[in-house]
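Take a look at these structures.
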Structure P
């Protein structure tokens with residue numbers, strides 16, 4: 001997988017995405033800020049490293065939220081639904097149920113208005 005495909009996977013909003021890549025990419029997007037937060041808890045609070053890790057954590061968290069939204073949009077496109085429904089991924093408790101639904105429910109078998117193939121931009 002080259003850099004353009006990874007950028008599309010985590011940050012692009014066009015195209016369709018099937019269940020397995022959605023689950024794996026979503027899991028990875030959640031683990032990155034979690035790992036930074038874990039590293040943050042291991043350093044002394046007064047050290048300069050804690051400030052750097054705090055900044056990295058907030059940046060990773062923002063990128064993670066954006067990434068999860070774009071993954072949700074592409075997964076909804078695979079189901080033939082508009083991407084605006086991905087806003088439900090921002091609602092705290094509802095987001096878990098939406099994530100599970102998007103991981104389990106199969107997408108359209110053939111082409112739809114969002115693309116001819118899954119796992120590729122338009």
Structure Q
């Protein structure tokens with residue numbers, strides 16, 4: 001499995017990288033623009049990501065806008081809905097998450113701090129492991 005982690009907090013990014021490295025290759029970016037760039041680069045190299053863990057509050061562009069750009073890129077490439085990348089939205093603000101911003105463009109939402117058992121359960125539910 002190939003995973004993109006978009007997380008501006010260094011400690012959280014390292015935690016996610018360590019957690020996800022048991023599943024496969026992990027690429028960590030520190031802002032929304034870098035996440036979109038990495039996603040497009042991977043598609044162009046025919047090495048698409050299987051999972052994106054997208055922090056919502058990030059510099060440059062937030063997770064909502066980054067996700068919209070990623071989904072737009074998938075649509076432009078003609079990727080069918082069932083073969084697009086799975087996305088887990090992540091935020092420290094449980095009460096501040098507004099699912100209407102991302103509509104149905106993500107599969108799951110998790111609140112920080114990440115519960116390892118819950119995260120593992122979500123990844124299994126998504127059929128990635």
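Out of P, Q, which one gives 19, 12, 10 for semi-axes √(5λ) of the Cα gyration tensor in Å, for residues 36-83 alone as computed from the coordinates? Could the numbers behind the result be given before it?
Numbers: P: 35, 8, 4; Q: 19, 12, 10.
Clearly, the read-out refers to Q.
Work out which structure the value 39 belongs to, where relative contact order in percent (Cα under 8 Å, 6 or more apart) was derived from one of P, Q. Write down the numbers at each step before the final one.
Details: P: 39; Q: 23.
Source structure for this number: P.
To test your reading of the models, identify which of P, Q gives 16.0 for mean count of other Cβ atoms within 10 Å over residues 60-67 when calculated.
Numbers: P: 16.0; Q: 21.0.
Structure of origin is P.
Structures P, Q were shown, and helix-only ellipticity at 222 nm (-39500 (n - 2.57) for each DSSP H run of 4 or more, over all residues; to 500) at -12000 was computed from Q. To test your reading of the models, identify which of P, Q gives 19, 17, 15 for semi-axes √(5λ) of the Cα gyration tensor in Å when calculated. That value comes from structure Q.
Read-outs: derived from the displayed coordinates by stated rules, not from any lab. This structure is a prediction, so every number in the text was calculated from the model and none was measured. Cβ atoms are built from the backbone, for glycine too; each structure is taken alone.
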